[in-house]
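J.: Below, each structure is written out as structure tokens.
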Structure 1
Amino acid sequence: MFLLQTPWSVDTLEAADAAIQQADRTRVTTGPAFALLPHGDGSEHDAPPEADVVAALTRLAKSRNVFLGASAYVRVDGEAAPRTVGLIVGPDGALMARNAKVMPDIIEGYTDTAADTFKSASFQIARTPLGQVGILCGEDILAPHVVRSMLVHGAEIILNPARERSDALFDSRTVARVARAYENVVYVAVASPLSATLDGASVALPKATALYPPQGKPHCVQGVESYLSVDIDIEALRRRRLAPVLNFASIVRMNLYAPGYQKEASAPKPSPQSRDGWLAEGQGRAVAKAHAPQSDDVAAYSAMIGQHVVHQSHTPEQLVERRQPNLDDAFDLVRNYGARAANLKLVVYPEFFLTGPVSPLGHKLGHLADKIGVTFPGPEMDQVAAFAQEIGAYVSGGVFEYDRDWPNRFFNTAFIYDPSGNLIHRYRKIHCGDAMGFLPDTTPGSVFDQYVDKYGYEHLFPVADTPIGRLATTICFDNNFPETYRAMAQRGAEVILHPTSEPHGAHRMGWDAARRMRAFENVAYVISAGHGGEYFLPGRISPSSRGRGYSKIINFDGSVQAEADTAGQVPLGGMIDLRALRQARADLKANVALWDDAVVYAAEYGKTPRGLPNNLWPDDPLGNPYFGGAEIKKVAAAYVDAGIFVAPQAAPESAAKAAE
């Protein structure tokens, strides 16, 4: 694939043509290649008819025998305002896919264009010999639900022609591409020009052209070269998508979110068609979503992560007897350092900081649910409530919970106690390693109908309104699914606490990129409290670094404010500034989430197949239907049948055996 940085327009395709010609000379394979042009040169006021753009791209694709992708401002017959469209044409000149831009032109400071922001979008895919290819223009790659919808239409490669600019959020937009590739198991290919001519003035632009693989480092341009030549191993991607481990594209429970999106979706309506119209619409949305400060609000305060080293349980007896030492260690870690923090108002501990993960005990643990899980109230959690009173702060963390209303089941639960010792928030993890069979806790989606009948749909996404901001929690694996964070933000969350327990692995870069995106795409602080290690093996007196540490406080713009760049016990402090956050939410260039309207994608989330179905474990709490990734494998097979995934080619020996 060739990713061009060369500016182009309908009348000036010579440089792009030369770049493709030179790139093609470096190939050692035969057959058509794929070339991606950046967003077309010029402003919206220079937009040609769409038919002229299609004709120009068709001529170039045919002359160079390439599949060609690009986006441009165009004028569409019957529409008053220009708009951006993404186009894919084949080497035979056929138009294979057309997707109109969903998001407005945020990076450009808004433009005199229309967009499909408030209507159901189409997600056309070009099915080519090189892979199944979709195209999303510019800022559309920042909209997680739009990217997810493109995935379930079959995209293996998502083209992202753009026109990037240097500003305070450039780095976060770059990291967004890493996260989108990782959480959807797709390639994301970006082409952005090195210069643009707008209203007669030429400006230089930053290097942004790159290929983002599903895992690992991106392949980026090094300077002012005309193109970047990259290889895509589509068969490796297809094999990866059929494996159950960390297969987020198959694990995501899209149907769980569908009822909320159907309720939230606005009625379809035309978009603004001018810069002034977009600014007025955005300002109205910002005011409607604003959280009015209360008289007792704390504008800025200190927060602390208690990066804890936990004593792992290896026997049912240890599940109970080791809770108290773990609890004492956690309290002491903050007691010894928290007193030094000025205006400390919030403390966050890791996931299951009382027991460690219980996976060494087996994959069927319902008979131990009352030993694995604590209760609210209960001896341990009453001590947490007292500790919150002692230090005069909100205290949060993640525990296994046993609820007597759910016999032989336990939940992975995050909690918040207020400074008076009141339990003000309890969230049960939506996405968990249970999907891969590693951990037999119950998630609400596994018993969805029973759960919603008992508590109501809104119980899935609780948000606590407090003087230190609207607080929400997510847990560990939830990090990889933007839908859960967006649900919290839609309900007002400003500070999202993330108790986690993450091991080392090849997925680290994607996981960390996703964590930063959860903050950026929701304009919310994310406080991610990880384990600093575990006394993991029986009889060991020193902890392993299997729990990697690297707790983080992420600012609402996606930048890292503080990081424990080590394992071990670490009290990590940082500052939460609610006034700055609320100002950013009113900033029409900073708040991408203002333009999230479920009308665009609600229908996609309600279809079948769409990730793990709900209600996979309504009965037999002593079992484990997910063991060995069984249900993920079923989803992947259903995706192949539906054309969402493509089965990899059989190895020669497998084909020979099949023939026999």
Structure 2
Amino acid sequence: MAYKQLTNPKSIVVVGASDNILKPGGSVLHNLANGTFDKNLYVVNAKGGVIQGVKAYTGIEEIPRTDLAIISVPANQCLQTVEYLAREKGVKAFIVFSAGFSEESEEGAEMEKKLVDIVNKAGAIMIGPNCSGFFNTNHQSIFTRPLPSLDTRGVDIISSSGGTITYIIESAMRIGLRFNSAWSIGNAAQIGVEDILEFLDNEFDPQISPKIKLLYLEKIADPDRFLKHSASLIRKGCKIAAIKSGSSTSGSRAASSHTGAITSSDSAVEALFRKAGIIRCYSREELANVAAVLSLKEMKGRNLAIISQAGGPAVILTDALSKGNINVPEMDKELAMKLKTHLLPGAAVSNPIDIIGTGTGEHMAICIDFCEKYFKEIDGIAVIYGNPGVSNVAEAYEILDQKIKTCKLPIYPILPSVIAASQEMDNFVKKGHVNFTDEYALANALSKVVSWSPPSEGKMEDIEIDIPRIRAIIDKTPGGYIDSDTIRQLFDAAGIPQVRELVTNNKVEAIRFANKTGYPVVAKCVGPLHKSDVGGVVLDIRSNDRLAMEFDRLIKIPEATEVMVQPMLSGQELFIGAKYEPKYGHIVLCGLGGIFVEILQDVASGLAPLSFDEASSIIRSLKAYKIIQGARGQKGLNEKLFTEIIVRLSILLRFATEIKEMDINPLLANGEKITAVDARIRIEK
């Protein structure tokens, strides 16, 4: 495709240009005329004359041959305009602002298809329709404002929404981010996010290409391509942060298992981002702050020193960091006393280091140098310095500017006086720095960055699993929910540990089995979907008489066909599930088991097949991870085995795509063993 004519055109025409900068055709011309584009700029307006200082042609027939055309005319004029420009004027790149296409009606969708056909036939490229445009350091062919500071090493951003890209850029500008390019793809009729990621991937040069990519997505049309190129960019040295909106529309869908009830398109997005190595964000401010963290030196660990001019913000930051599993380690007392001799009376030095409100820029510099040289436990420094009215803020920010440039550790500036020191903040940012005006925002962004996991796309662990046996079992099994014996065979082939069990409609067999394995036992009805809801689960059965009585009751429950008897095991209940999502594949979920799956909704997801690192990352992202680790004196669970079971299950799913839904709930876990106690699997052929 003709990306060169889009990204670095020698000539641009604005069709539908205007003197009114409140109209798209006028606003884009204003941006172009006052921006960096210094080559041939043409405008077309039926009235002719001069528009914003540029000679206007009355029709597209009059303009010279052109690389890039910006179309700002009514939708019903677009087809003939684009067709003529492509055929007669050699235009190879189009940016179509015009709305009224697939976003509006079926008729508009048909017109959009014809527009794409025209562009494809001409071997051209098109952004839009219904977009706000494109800009990079070469030209600013976008009708929104304000335009950010441009830098070839700045951020690249791709957005499904023109309005949203503007607001994200504004949020980013406020904290000092610079931009290399912005792609507002609108309806993405021809060029979507996957195409742009592929272009950026193919063109990437580790020496000169920007290394931060931001995405605002309303749909992911091709998850495989998205995964391939985003993971490739990240492996080459990029970092990608993204917002995916619209993921809650499917909500908590009615389904026949726990997994179906909690799996949604949002779980698929979460899993896709995790596998690609994308940092997921949920707001414009969060996206901008994550990008700002990524623009600074990398923090190699999870220990931070805080140097503050006020105690309260330091406490807020410390609490917020703790929630994100970032530590604020206490400074050695002897070391702290040594630092205290260089500061004003009343300064606190244990970490956070409070230089008090009258502390100067020199005091701040002393603390930075001291921490870098002597406080070996830390991996980064946060500096909170505002204007309480008793310090020379301009001087302090000059010093901070130098320290950020020379310190080997990353320094995160939190300059909160957005009114009292607004001019000093602006001057600081203009020197190429970012500024986190809020300490909680920094803590949240920093925790996301330090918790980042690298891509695992395409990786399948080499562990012993009997894949031919799995395929043989699936091939001979009819569609629908499969019986417990078939489940047992599948798990055995995959190496998933299982509890001993008997499924029978013969009471004598059940009692014989219980005596062989030993009491206490558990009895469950087989058939009903949610056994607990119909009284179909009986725990702690300790005698033949009790088992006989419960067997008779369970077998009479509506839809019950048999009774399952298992030894009564003890341990923490865990859960693993899977759901097949069209285009994405199998989404694997895990969390606490039993009734807590749906009540707490504390589940994490990954996209099969999973690597050990990816499975471990999923487990550690759970809010309940502290239970798995062992909390309040409780012994931890066998996390390594839990990870292995998740990996084994994901490989089973990779070779048994007919499985559309699966629950293993619960798995009973302790410090040594994890055993699958109950499972349901549904297949479609």
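J.: Suppose you compute distance in nm of label points 7 Å out along Cα→Cβ at positions 172 and 548 for every structure in 1, 2: which one lands on 2.3?
T.: Structure of origin is 1.
J.: On mean count of other Cβ atoms within 10 Å over residues 516-523, which of the structures labelled 1, 2 is highest?
T.: 1
J.: Going by relative contact order in percent (Cα under 8 Å, 6 or more apart), which of structures 1, 2 comes out largest?
T.: Going through 1, 2 one by one, relative contact order in percent (Cα under 8 Å, 6 or more apart) peaks for structure 1.
J.: A value of 0.98 was computed for Cα Rg over 2.2 N^0.38 Å; which of 1, 2 is the source structure?
T.: Source structure for this number: 1.
J.: Please compute mean count of other Cβ atoms within 10 Å over residues 100-107 for structures 1, 2 and give me the label with the greatest value.
T.: Largest value of mean count of other Cβ atoms within 10 Å over residues 100-107: 1.
J.: Further, regarding this structure: From 1, 2, which structure was helix-only ellipticity at 222 nm (-39500 (n - 2.57) for each DSSP H run of 4 or more, over all residues; to 500) = -8500 calculated on?
T.: Working through the options, I get structure 1.
J.: If distance in nm of label points 7 Å out along Cα→Cβ at positions 28 and 572 is calculated from each of 1, 2, which structure is the one that comes out at 4.4?
T.: 1
J.: Quick one: distance in nm of label points 7 Å out along Cα→Cβ at positions 268 and 324 came out at 3.1 when computed from one of 1, 2, so which one is it?
T.: Derived from the structure labelled 2.
Bear in mind that the values in this text are calculations on the coordinates, not laboratory data. All values reported here derive from a predicted model rather than from experimental measurement. Cβ atoms are built from the backbone, for glycine too; each structure is taken alone.
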